Structure P
Amino acid sequence: MKTLFLISLIAFSSFDCISQITFEKTYGSTNNEQGFELRQLEDSSFAIAGGTRSFGEPNGNFYLIKTDKYGDLLWEENYGGSEFDFCYAFENTPDGGYILAGTTASFGAGSGDHFIVKVDSIGTFEWQKFYGGAGFEKLNDVILSNDSSFYFLGITSSSGAGAEDAQVLKTNLNGDTLWTKTYGGALNDNATSLIQASDSNLLFVGWTNNYNASISSVLLNKIDPAGNLIWTKTYGGAFSDRGTHLIQTSDGGYMISGNTQSSTAGMFNKLYLIKTDNLGDTIWTRAYNNHNFTHGIHIEQTSDGGYIITGTEGISVFSPDLFLFKIDQNGNEEWNLIYGGYEMDYGLCVKQTFDEGYVVTGLNSSMGAGQQDVYLLKIDKTGNSTGLYPIEQNQFLEIYPNPTAGKISIKTENIEKIEIMNVHGGLVYVGIEKEIDIGSFPKGVYFINVLANGRMFTNKLVKQ
């Protein structure tokens, strides 16, 4: 495992946030773990669901973690069989337990089947169910409905019109199927996020190739509680665009987070947000130009009417970092923070906490015990943590003098791009010169990213 500490591009806590809890934690063992979804519980503790290859069977098992409000581990459990089983979503149940949803290759008829596992409040296994045909099935979301049943959202290649179609299942609280509906055309349709709206109808977001075989478009479907299609909307441009997460907003409309290549003529992915009214008609869209490769994965509306988004970004695809992006209700940026090391780090789910701070889970390859670990980061309401975390100097990247009050020189070969960012994640320099004058920069800590030989290297830089 790498000895690198996490780079946290964060400012020191402000006075009005002293009482807010902030921390960063990793969970797992010597192999791979990922946290796909989290929830803060009534006692301010956290539950995280995802996948593990360190516990249970090495091919992969469902993974459920419970921590206290400080992120300290209370218990962890794994579920599944001897083949690949991975959890992508979970929900609290009326009895205080949890329902976990994902895919299984251990049980069922196909290469992967829909798989749900019910556990009690301390993670004790109660029952499991699997659904599917001869092809592949995977559940990406689950919600508890207002009639005390479960709706599951996923994809199937066993039924429907296309090679891959969206699928919604409704079950009772015991996991018994009430109905299953499949949606899509002759080509691929993917579904990632499901909500029950204030009118009791359901909406799900994803992407489709059915309107242009060579590109994907963001897909939004609205269905009634019996699964009957009410309307379909698509969004996007001349290149591939995808929807990853959906919420209903306080004005009764909807917000979709995702990725767009249309804003860069197909060259790179950018964070893509689509705000609609309650009929799915577009109010505004934004593509945010941070780094070259930006994937918006999860969005939540915040108590001030704005939004918090997490995902991954980087100047290359080889070592992306986790980002947190705060915007106001009109899509204007308020702050943008990046967390990560020399390896792959992802933000997969973000929530606003009871103290109006934020908590994010995902995966971290730059610290922890394994190749990838479940990551849990708690910050205050302004995006600040308790301070800056140290970073070892990269042996492949030499910067001197450091600290400095004036010019720096960068010693490495085949530089393709150089970026310098402040502790708020703001970009203050972009170029390719090996000698850079930072004399006009305010005193403080900066982080310098250098893309060279197809790899990204990062070091801390101190301006005196």
Structure Q
Amino acid sequence: MEGEGKYEYMKLKDACIAVEQQVNFYGVVIDYSLPKPTKGKDMICTMTVADMSSPGLRVLVFGSKDHVPYVRALHDIIRFHRVRIDIHKGSPQAVASLGKASAFAVFDGGSGGSNEPYQISSNAFTFEEHDRRILDLMRAWRSTHLSKPLSTEYLVRIRDIKEPHSYFDLCCKVLHVSRLSDDCPTFVYVWDGTDSPATTSLPFVESPSLPLVTLRQFPSKGTVLQVVVDFASDEHGDWIPRVGSWVKFRNITSRNCGGKLEGVFTRDSKISILASDYPNVEEAERWYEHRLASAEAGLPENCPKPLLSLTVTDYDHVPYSSLREVLAWPQVTYKFRCLVRVRSANPPRAVDFCRCVNGQYVYQLQLTLEDPTAQIHAYLFAEDGERFFNGYPAARREAEDACLGALERSFSRLLCASDGLDTTPPYVSCCIKSYYVDKEQPWTSRRFRIFGTRFPG
């Protein structure tokens, strides 16, 4: 690159062949893993840097916890002094030993970014005119050559995650982090605007809801994927990203946890912070804006198109709302139309759907509904239940009752539970109203009820 001033900086292609020598260079960080403990006292941080001469050079940085680089975002720029070039498995790599000889400085990689580094490893930091020229050159190259979204065979979006799934990478936004205590696992809730695929599990296990104040901060559409940290809390202390940041998970996996898709961050997983102008971030945000503006904004991505629902409603003119919108709605009482799956019923047997109230039998059951954004419990009661079941009257059911057999066959279609098959429940339209049962505590006593919906069976 340049040799004016106190230090001479090499292009990465030249540094790669300077084996067993100490070199200085600038590079754009294209891959980065947060520091981890070594078997000794040091931490190790690994990254890959690139410039206009080389697609990538792997760098290993050893140093104390307070001195290893903490790169804020991929595509930031790092300067190394006095790092050694070695050969590992036939490929060159750079090894920086902080506190002995090596030093670094990390700069914002964005156009117009400051020439003041946001982290340095030595108080003897210098910055000369040729450093400024190199930094300007690196920023210009970054903006023109690293502007396309990254695509690899391992990089997926939430909608592409299967279960069980092999290890994969995921670019996503951190919406919430939950860790109740040191003895509890850490849960990171992430989102990329897409909907997770339908999962199946017998039996279905209901998952706890997040607090209402948290749900109201989430986007209205798109699955929020829960990622659990699958190792002891003291092993991951500083890696937890800030809420609101975009990250790239590497080498994570997924599992079906009681019918709910869950990501798993293992000891072998890695995480990098992404800048707001990172190509994959910009692509995801543009895609979500397009989704919200489309005529099918209220529909789950994975529902059949054209939409074929097993039910009909009295309010087909009302736009669809996601269940997350239902839960986060600012008014206690409201009416919605949703496209959902029926995951379970309580009581589970059709013979028990009706109960005697004041000497008269009425429908009284609770359905667990879900879409890609949330789960809710909604009641079917009295005349709404009779209408839902296409006019089957509420009555005491006996095992030999012909109506009972028809009711069971009809309801099994909603759950896809016939013949014991483990299949995904179909999407159905339904009208849902929220209400409260205690005027003194309207929010804590809020309930949901299905109305204006008919299932022809």
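What follows draws every value from the coordinates through simple rules; no lab data is involved. If you're wondering where the values come from, they're calculated on a predicted model, not measured in any experiment. Cβ atoms are built from the backbone, for glycine too; each structure is taken alone.
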A value of -0.48, -0.60, -0.81 was computed for log10 I(q)/I(0) by the Debye sum over Cα atoms at q = 0.07, 0.08, 0.10 Å⁻¹; which of P, Q is the source structure? Q
Quick check: 5.3 is what I get for distance in nm of label points 7 Å out along Cα→Cβ at positions 143 and 311, calculated from one of P, Q. Which structure matches? Q
If distance in nm of label points 7 Å out along Cα→Cβ at positions 175 and 287 is computed and equals 4.3, the structure in P, Q: P
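Tell me which structure, out of P, Q, gives -4000 once helix-only ellipticity at 222 nm (-39500 (n - 2.57) for each DSSP H run of 4 or more, over all residues; to 500) is calculated.
Working: P: 0; Q: -4000.
Considering all the candidates, the number was obtained from Q.
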Please compute mean count of other Cβ atoms within 10 Å over residues 95-102 for structures P, Q and give me the label with the greatest value. P
Distance in nm of label points 7 Å out along Cα→Cβ at positions 119 and 151 was computed and gave 3.2; which structure, P, Q, did it come from? Q
